[in-house]
Structure formats: C-alpha cells, structure tokens
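Each structure below is given as structure tokens.
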Structure 1
Amino acid sequence: MTVRFTLNSGALRRRDKLFSKAQSYIDSECIRLMRPLVPVGKPYFRHSGKLRDSAGNPSPGVIVYLAQFARHDYYAAVNHRHGGNPNAQRMWFEVMKRKHAAEILRGVRGITGGKT
C-alpha cells in the first residue's frame with residue numbers, strides 16, 4: 001500500500017495568514033478588554049494612567065506592560081480601587097480572561113471560519 005501526500009502551499013499560506021490575523025485580533029482585544037481593569041494612580045498624580053497606557057505588543061501573543069511597578073501592581077494583594085480607577089483589580093489579565101474568553105473565541109471563529 002502506497003500513500004501519497006501532496007502539500008498545497010497555497011493552503012499553508014492561507015492558514016498562516018488566518019492564524020496571524022486571529023493572533024492580532026486576540027492581542028488587540030485582550031489589551032482593549034484589560035484596559036478598564038488596570039489600576040491607575042489617583043487623578044491628581046502626574047502620569048496617573050501610565051500603567052494602563054503602557055501596554056505593548058512586541059511580538060504576536062505577547063502583551064507587556066512597560067510602566068514602572070507593573071509587575072508589583074499586577075500581583076500585589078492590595079485594594080487597587082483606591083486609585084483613579086474604581087474597576088481596577090489585581091491580576092487583570094486573569095480577570096479579563098474569565099469574563100471575556102468566550103467573546104474573544106467567537107471573534108476568532110469569525111476570522112478563521114470555524115464552527116460557532
């Protein structure tokens with residue numbers, strides 16, 4: 001028995017393009033949906049929104065907060081709501097995933113043509 005496998009390079013390029021588009025969508029949606037949960041300083045502090053505005057996407061699938069003390073604010077077991085953002089929470093990525101994972105996956109399915 002002989003099996004012949006023919007690779008369609010056009011299909012691979014299409015798949016890679018769809019995956020890239022889906023990853024870009026996931027990254028931008030995560031940043032957008034995390035924004036309301038990120039703590040900021042009290043409004044009268046200079047650069048109070050610096051942490052919230054420092055989200056960067058240096059490579060696909062990677063979101064980095066560049067502001068000083070970002071790691072501390074992410075993991076700190078303090079009440080972030082006393083700052084300038086009443087919706088702020090620690091571990092805001094985990095909170096966002098819990099609330100919006102299904103919504104993001106629906107968007108990815110729409111991009112890739114997957115089953116809903």
Structure 2
Amino acid sequence: MSHPPTTAEERFAMIVSVLGGTPGVTWRADDSQAKQRFGAAGLKVGGKIFALVARGRLVVKLPQHRVAALVAAADGERFDPRHDGRLMKEWVAVKPTSQAEWLPLACEALEFVAAKR
C-alpha cells in the first residue's frame with residue numbers, strides 16, 4: 001500500500017506524473033544547473049516554465065491578480081528567486097501546509113502559461 005505524498009518533492013512528482021503527459025509539456029529533473037539558474041528544472045509548456053519546487057514549496061506562474069489573492073489568503077508568498085527582496089509579480093510560492101491544493105494550482109499555471117504563447 002502506498003502512502004500519500006508528504007514531502008514537497010513527492011508532491012511535485014505526483015504533479016509531474018499527472019501533467020507530464022499533456023501535449024506540449026516537458027519536464028526536466030533537478031540537476032546542478034537548477035541551483036544556479038531559475039527554471040533549469042521544472043515543468044514547462046512550449047519551453048516556458050510554469051511550475052517547480054524551490055525551498056520545499058511549489059512555485060507556479062499565475063496572473064498577478066491570482067497571486068495577490070493567494071497571498072492575501074495566506075496560501076502563498078510572492079516568489080523571490082534571488083533572495084534579495086525583488087519579488088516576481090506573476091509567481092507564487094505555496095507551502096506544503098497551505099490550504100491551497102497543489103495539483104489544481106499547477107493546472108491553473110499550465111493553462112495560464114500555455115495561453116500566453
């Protein structure tokens with residue numbers, strides 16, 4: 001009997017297994033570049049990243065108003081990939097303890113990024 005995913009990596013692996021077969025979606029596993037360059041590892045559609053795991057959180061690209069709503073509801077934080085206070089307007093980092101479900105957020109991010117192509 002399998003246990004439900006508990007770590008951020010396990011939860012993200014489940015998202016990859018669900019969305020990885022979607023036409024146009026590609027997945028690049030974590031590698032040495034990922035720690036040095038934003039978007040080196042994660043789910044992409046049309047070559048554009050839409051979801052990844054960073055510092056134990058799901059990070060997804062969504063419209064600015066959606067990011068603001070998640071932040072206001074305390075379900076996420078604006079993403080700061082450089083750790084220097086420069087927050088990304090269309091990216092939100094969601095903690096594993098958040099009430100927001102990761103898979104629907106990843107699906108929403110996929111639709112948002114695919115529509116921008």
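Computed from the coordinates by the stated procedures, all read-outs in this text should not be read as laboratory data. No experiment lies behind these values; they were computed from the predicted model shown. Cβ atoms are built from the backbone, for glycine too; each structure is taken alone.
Given a value of 23 for relative contact order in percent (Cα under 8 Å, 6 or more apart), calculated from one of 1, 2, which structure does it belong to? The partial results should precede the final answer.
Values: 1: 29; 2: 23.
It was calculated from structure 2.
For distance in nm of label points 7 Å out along Cα→Cβ at positions 19 and 51, which of 1, 2 scores largest? Intermediate results must be reported in sequence, preceding the final value.
On the way: 1: 3.5; 2: 0.4.
Of structures 1, 2, the maximum of distance in nm of label points 7 Å out along Cα→Cβ at positions 19 and 51 occurs in 1.
Here helix-only ellipticity at 222 nm (-39500 (n - 2.57) for each DSSP H run of 4 or more, over all residues; to 500) has been calculated and equals -9500, so which of 1, 2 was it run on? Kindly include the intermediate steps, with their values, before the conclusion.
Working: 1: -16000; 2: -9500.
Traced to structure 2.
Identify the structure, out of 1, 2, from whose coordinates log10 I(q)/I(0) by the Debye sum over Cα atoms at q = 0.14, 0.17 Å⁻¹ was calculated to give -0.53, -0.80. Kindly include the intermediate steps, with their values, before the conclusion.
Working: 1: -0.67, -0.87; 2: -0.53, -0.80.
Here the read-out was taken from 2.
If distance in nm of label points 7 Å out along Cα→Cβ at positions 11 and 99 is calculated from each of 1, 2, which structure is the one that comes out at 1.5?
Working: 1: 4.1; 2: 1.5.
Label of the source structure: 2.
Please compute mean count of other Cβ atoms within 10 Å over residues 83-90 for structures 1, 2 and give me the label with the greatest value. Write out the running numbers ahead of the final one.
On the way: 1: 16.9; 2: 11.2.
Of structures 1, 2, the maximum of mean count of other Cβ atoms within 10 Å over residues 83-90 occurs in 1.
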